[in-house]
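Nothing in this text is a laboratory measurement; each read-out follows from the coordinates by a stated rule. Only a predicted model underlies this, so the values are computations on that prediction, with no experimental measurement involved. Cβ atoms are built from the backbone, for glycine too; each structure is taken alone.
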Structure P
Amino acid sequence: MNSDWLAGGRAELAAERILDAVRTVFIDHGVSGVGMTEVAEAAGCSRATLYRYFENRQALYVAFAGRETRALIERIWRDREVSVDRSPAQQLLDQLTAVLAEVRKTPHLAVWFEPANAGIVAQLANSPGVVDALAANFVARFRPGLSAPAAGRVGRWVVRAVVSLLTLPGSNEDEERAMLRTFVLPFVLDEHTVID
């Protein structure tokens, strides 16, 4: 254990350091096999220090999922700029497909969607605040006229659709794009859909 773990004014970075350690632990041990002891060891801190920042494993998972989701979405938004040459439906389909591909190729994210972790993922997808603001902002980009509560509801539904495709993937990318086109795009983009 590193006794100077919080020395040198790094206290404000402690939570980030813990979450960085979680990434490695998930890759090495899976999600369901990780407890607070393994995280503390990987972060080089005591369990007491870990509990100062995260009251329990659920809080740790929520913080990790929120941070990693923000980074993933920001990366996808940055890499796939809005184009006037493509319809909003095509842009939305491309971004959702990119989310699926990005999660699957990122080891510390892909591990969450292995069958052994399905219960944890379902619980996190239902946790308030995990990705609510991001999902609502994502929807608002395509339906700016929606009220914030309506955008939040649509965003939570989109998250559930994406999580289900990650947990139970289609047979190939074309099938998944067809499912997204048929079941997600009309709901997000249809101005006549009443959701308030």
Structure Q
Amino acid sequence: MFLFKKGLMVIIGSIFLSLGINLFLAPNRILDGGFIGLSLILNYLFNLKIGLMIVILSLPMFIVAWFKEKKYFYNSLHGLFISSFFIDYLRPLRYLLHLDILYSSIIGGIFVGLGTGLMLRFDISTCGTDLLALFLSKRFGINVGMIILLIDSFVISLGGLLISGGTFLFSIFTIAAGGITISLVNRHAAHA
């Protein structure tokens, strides 16, 4: 029963994540953090597939995980591939809604945060950013959350330089909304 529930959360979480990206972020050239954000930048600049780029960027971290953190590897590989599949498969939805960019950044962050949070409840990740932060934390003794914040700040700053100042500004709202949503989803799980 647990494996069924875990598999269901991967699918539901991946759908929420992909809806957040395709309905709200990508149409407005807004970023999320980490490898997802880098993949969005590559999409905006070179029209590369977001899901495929997430897989390519994450593969080195998963190779390292195979040798150092097998539990993470096994728990997250399916999250990586399923969420990346849904992100690319649901790409045609990009033209379905036309909301104000501020609303899109917040709602997109909530959807991405909800999808990510549901998967994190079962120790599933969607990309290698978390693992990179974990390795850096162990190596340098810095808090994992602080490393993720630094990575996300770097990604949206890069997006601000390469795409636009608006991309940077609205991506801040997205990351804040996503972070709050992840916290609420996992806080609720801790009390359930």
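When distance in nm of label points 7 Å out along Cα→Cβ at positions 14 and 70 is computed across structures P, Q, the figure 2.4 traces back to Q. Ranked by distance in nm of label points 7 Å out along Cα→Cβ at positions 102 and 134, structures P, Q are led by Q, which has the greatest value. Among the shown structures P, Q, from which was the value 15.8 of mean count of other Cβ atoms within 10 Å over residues 110-117 calculated? Going through each structure in turn, the value belongs to P.
Thinking only about mean count of other Cβ atoms within 10 Å over residues 86-93, which of P, Q has the largest value? Mind dumping the intermediate values first?
Working: P: 15.4; Q: 18.0.
The maximum falls on structure Q.
If helix-only ellipticity at 222 nm (-39500 (n - 2.57) for each DSSP H run of 4 or more, over all residues; to 500) comes out at -26000 when worked out from the coordinates, which of P, Q was used? Please report the intermediate quantities before stating the final value.
On the way: P: -20000; Q: -26000.
Structure of origin is Q.
Could you tell me which structure in P, Q was used to calculate semi-axes √(5λ) of the Cα gyration tensor in Å as 34, 18, 15? The read-out comes from structure P.
In this comparison of P, Q, the computed figure 20 for relative contact order in percent (Cα under 8 Å, 6 or more apart) is attributed to P.
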